[in-house]
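Just so it is clear, none of the values below were taken in a lab; they were calculated from the coordinates. Predicted model only: the values in this text are computed from it and were never measured. Cβ atoms are built from the backbone, for glycine too; each structure is taken alone.
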Structure P
Amino acid sequence: MNSLTRSLIKNAHPASLILSVGAVNAGLTASVIRGGLTFLPALMTFLFAVLLQISGNLYHGYKHLEYDKSNIGNRASRSEIASRAALMKIVANAIAILALTTGFALFSFVGWLGVAYLALIAVVLFFYFDGPNPIVRTKWSILVTFILFGPVGVSGTAIVQMPDSSEWLPVAVYSIINGLMAANAHIAIQYLHYQQDKELGIETLVTAKGGSFTRFVYLADAIIVSAILIIRPSAVEFVSPWVGVGLAAILMVTSAWVFSHMHRNPTKVSHLVRSITLEQYVILILVLFCINLYALDDFQLNLLRLL
């Protein structure tokens, strides 16, 4: 594998794609509570979300290389980075076209409401990556993560499934659950890159406020999600109430460990913090995925034919 291919794969951030998968999963679970699932729109939504995130990740990599280029004095190094940045931009745009094509295909399910969602996502992503002061280089990037992978991603998925439903409580609850879990995953990634971001002068929540403050944000997110899972209002509707209690217990124990270590030297625990946080998220995704598969089976989809 050559260096350019490795650079593209690295900047696509495969591990971060669980965030878009989680947002769609949460939206589908909310749809189960609202009345049911349809397989083809669900598949198209997964495809759109993953392609859009890959494109966004690669574009972020391109902007990062542009930033590096402007801060390097060596001409040969600047030329190499410029070539790599140009390729990254081309690939990001190509995948963005595929994502938009998939998004337009979803119009057959939601009509012009889909145009509004695409416009909203485009505006948010523009100010996140570009604009006079890109949000991705500020401490407010965590808030955008919450919005995109919470309210926008979850409600968009639910609307594709059932555009005429008036039941919004499940959508709101799962928007909060997934948005806060995604925000914690982003915090863990920022914590991992703390030293590098600090040296480059990139402001994030962790570099701006430090681990001692950020860990309280992390723990507060986990407490809110755990409270929802334990209280288990009609908007959550797990197969058994003990599923929510078990998830909350795992989340609180692991989040307490992260809280007790995040104020320490990042180089010693940052990889473990990221791994634990992503594992929390994966466990939640798997539970929701099983619920969604069970619902698809209940709605007369013969899953054996798909395997």
Structure Q
Amino acid sequence: MSFLEFFHFDKDPFPLNSSYNYVFKNKAQFNIIDEVVNNLRFYHGIYSIVGHSGIGKTFMLNQILMQVKNNDFTFFICANEKTNLFKMFAEQFSLKKYEENDIIQFISKHYKNGENIFFFIDDFQNLNESERIKLFSLLYHLNYINIIVAGDKSIIKILKDKKFPFLKKSIRKIYKISHFSIWKSMRYINSISIQALSLSQYKQLFGFFKRFLISFFSNRNINDINLIASSTLKEAYKNKNSKITFHDVFYAIKINLNLVKENLYFKFQKIFFVILILISLFFAIKIVIDRQFLLQKIEIEKSIDEQEQNFQNFF
């Protein structure tokens, strides 16, 4: 018996890859998906989705792709350091040649047939410079194509590279995807685990404080949450616990200690800077208040001296 059977799951609620079995309704991300899909029809250029690993960028790209691929020309790749853009393009569309002119002619033919042209590139930052030049060259010659890219924050610098001044006019929008809040992370854990359960076995496996611990020690993105939550379930299964215990959660945190340390480091770094800013504000305000008191004291002493001088002159 596996831990999935033990808890009566239909599917793995926390898979450790990007093929999530269940969609968590993140309103902000779905609003971006709708906005991109609507704008693609009217404004050609580059749309960029930026965020940390596991935040949901690949899911968003796939959702956009699903909505535009019918009756249109779409090319989708997940880039790495060895990606040969034109070669992958040729393989995907069964082209014998993959020189730039061959690619341009092929795309132009589809555009003349009334198709919109969409390039989807996940992990865009992994493309080496020569491959990025190829892509930007295509955009320069075919200003009607749409390029939708996703990746980490470094792609903002890539897209604003001064070597390609025409890119500035081509960038339509850069969408920055943030981490879940603690409460949204907790809601994700509860929602996904319940959706994965058989209807006849409806129950809440993760109590409030267990969800809080997983959310706090994860980096509040789907990958990290899934990793710790999956480890928690497996530990509970090993101990034959029908409901998650604190021991199960702390064990999962322990075996994912490298991940937790990294996340806590950034959390405490942020807390340190917040405290530093608050201390600086406190002393700045204190200096201003002390200065005001000093000025008032000087004014009072000056007034007293003047009154004493007047009194002496009177007599």
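In terms of FRET efficiency 1/(1 + (r/R0)^6) of positions 196 and 244 (r between Cβ atoms, R0 = 35 Å, to 0.05), which of structures P, Q is highest?
Q
If helix-only ellipticity at 222 nm (-39500 (n - 2.57) for each DSSP H run of 4 or more, over all residues; to 500) is computed to be -26500, which of P, Q is the source?
Of the options listed, only P reproduces it.
Supply the structure label, taken from P, Q, corresponding to distance in nm of label points 7 Å out along Cα→Cβ at positions 100 and 180 with the calculated value 4.5.
Q
State the single structure among P, Q that was used to calculate P(r) over Cα pairs in 20 Å bins from 0, in percent, giving 32, 57, 11, 0.
P
Given structures P, Q, which gives the highest value for mean count of other Cβ atoms within 10 Å over residues 92-99?
P
With distance in nm of label points 7 Å out along Cα→Cβ at positions 44 and 108 as the yardstick, tell me which of P, Q scores highest.
For this comparison of distance in nm of label points 7 Å out along Cα→Cβ at positions 44 and 108, the top structure is Q.
To which of P, Q does the computed value 2.6 (distance in nm of label points 7 Å out along Cα→Cβ at positions 12 and 284) belong?
It must be structure P, since only it matches.
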